[in-house]
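Take a look at these structures.
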Structure 1
Amino acid sequence: MDKQTYIESGILEMYVLDQLDLNERGEVERMFSIFPEIRTELESIQSALELYAQSQGITPHPRFKKKIQDSIFNIEKEKEMSLRDLPLISPFSDHSKWVELVKDIIPDQVAKEEIFTSVLHQSDKVVQLLVVASTNIIDEVHDESHESFLILKGRCKCTVGSDVRYMEEGDFMAIPLYAHHNVEILSDSVVAILQHVAV
């Protein structure tokens with residue numbers, strides 16, 4: 001195969017897009033180390049793809065940067081858990097860290113059909129509660145705060161609008177504003193962190 005046929009075969013594009021196996025990649029690298037024309041064409045393809053990607057790129061809204069920074073901040077904060085300075089719960093929360101933090105607050109037993117709550121943090125913006133429920137949580141809706149919860153122990157069925165999700169320890173859920181939701185307890189009780197963040 002001559003150089004021009006090799007260049008026109010499409011293998012260089014596949015190399016740039018990382019669609020070749022190890023042997024094929026090795027062959028392309030051998031070819032462009034021998035033939036300067038192939039190296040030049042490869043660099044041209046890389047530049048063209050970079051320009052295309054840049055032309056199609058969408059600048060994210062600035063609030064997404066803050067959300068990412070907040071998520072990283074909370075993950076770091078969770079490494080050194082303290083009741084004096086709690087992180088927000090999120091899909092990235094480590095439920096085992098929360099279990100360790102609240103283990104002395106969790107009651108040994110909650111009477112059937114009861115809900116135990118203990119305030120962990122309360123400010124103008126955020127309320128975080130330890131909740132131990134042995135009864136279902138009836139339908140509710142929130143329009144002034146974002147509700148979310150992290151299951152520490154137990155199993156439940158959460159219905160949000162027409163969506164149903166079965167949850168167990170380690171699962172996180174954020175409830176959309178204005179969405180009707182309820183929780184059916186499927187184990188003896190469910191231990192969870194409940195969080196409300198003001199709109």
Structure 2
Amino acid sequence: MATVLYMSVSLDGFVSTPDDFLGGSDGNRLHDWYAPGGDEAALTGDAKALADELDEIGAVVTGRRTAELMDHWGGDVHNGVPIFVPSHRPPGPAARWGYPNVTYVLDGIRSAIAQAAAAAGDRNVYVQGGYTARKAIEEGVLDEIQVHLIPVLLGDGHRLFDTLPAEVELEVLRVIDTPHATHIRYRVLR
């Protein structure tokens with residue numbers, strides 16, 4: 001089991017535009033690699049293996065902003081795995097009463113990761129969101145980073161790693177080139 005940040009990123013380091021879209025005319029450019037031409041069945045080879053890896057996760061830890069933008073995925077993301085949201089304040093009504101699969105964790109990222117790991121068992125914990133990833137790195141609870149580097153320059157928006165308190169060394173574990181992205185997996189060295 002590992003805690004893994006899975007994130008699609010533009011070549012200039014953005015994970016979304018300033019208005020929180022994922023780029024492109026349909027607002028989803030950064031995830032086109034996952035469903036080329038809007039068709040998940042078009043995904044083949046190494047790219048399909050990467051997408052299948054996401055279907056094998058055991059839990060999700062996501063930032064509050066991402067969770068709320070996505071309306072908590074209706075409480076069902078990646079085949080119904082539990083969703084943990086580290087936050088400084090209690091959840092809103094939808095998350096509190098409407099989505100039993102969503103847990104707000106008010107005592108920090110370390111606790112959210114621990115709860116997600118317990119729920120995931122021997123499967124990976126999917127970490128998402130720039131702020132959440134930065135906090136997980138700061139706390140030493142992020143094991144790996146899987147970046148899907150998209151061949152586009154968004155020019156502006158929200159950066160994946162805007163600021164970190166110190167330099168973080170990474171070890172390249174694998175690089176996979178596909179027609180729609182370069183997928184790079186790193187181990188976070190501690």
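Bear in mind these aren't lab numbers, they're just calculated from the coordinates by the rules spelled out. Values in this document were obtained by computation on a predicted structure and should not be read as measured data. Cβ atoms are built from the backbone, for glycine too; each structure is taken alone.
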Worksheet item: With relative contact order in percent (Cα under 8 Å, 6 or more apart) computed per structure, which member of 1, 2 shows the largest figure?
Response: 2
Worksheet entry | Structure with the greatest value (metric distance in nm of label points 7 Å out along Cα→Cβ at positions 72 and 128, set 1, 2) | 1
Discussion item. If P(r) over Cα pairs in 10 Å bins from 0, in percent computes to 8, 25, 21, 10, 12, 14, 8, 2, 0, which of 1, 2 did it come from?
Written reply: 1
Worksheet item: The value -6000 for helix-only ellipticity at 222 nm (-39500 (n - 2.57) for each DSSP H run of 4 or more, over all residues; to 500) was derived from one model only; which of 1, 2 is it?
Response: 2
Worksheet, complete the sentence: Across 1, 2, distance in nm of label points 7 Å out along Cα→Cβ at positions 88 and 104 reaches its greatest value in structure 1
Worksheet item: 5.9 is what came out when distance in nm of label points 7 Å out along Cα→Cβ at positions 16 and 136 was calculated for one structure; which of 1, 2 is it?
Response: 1
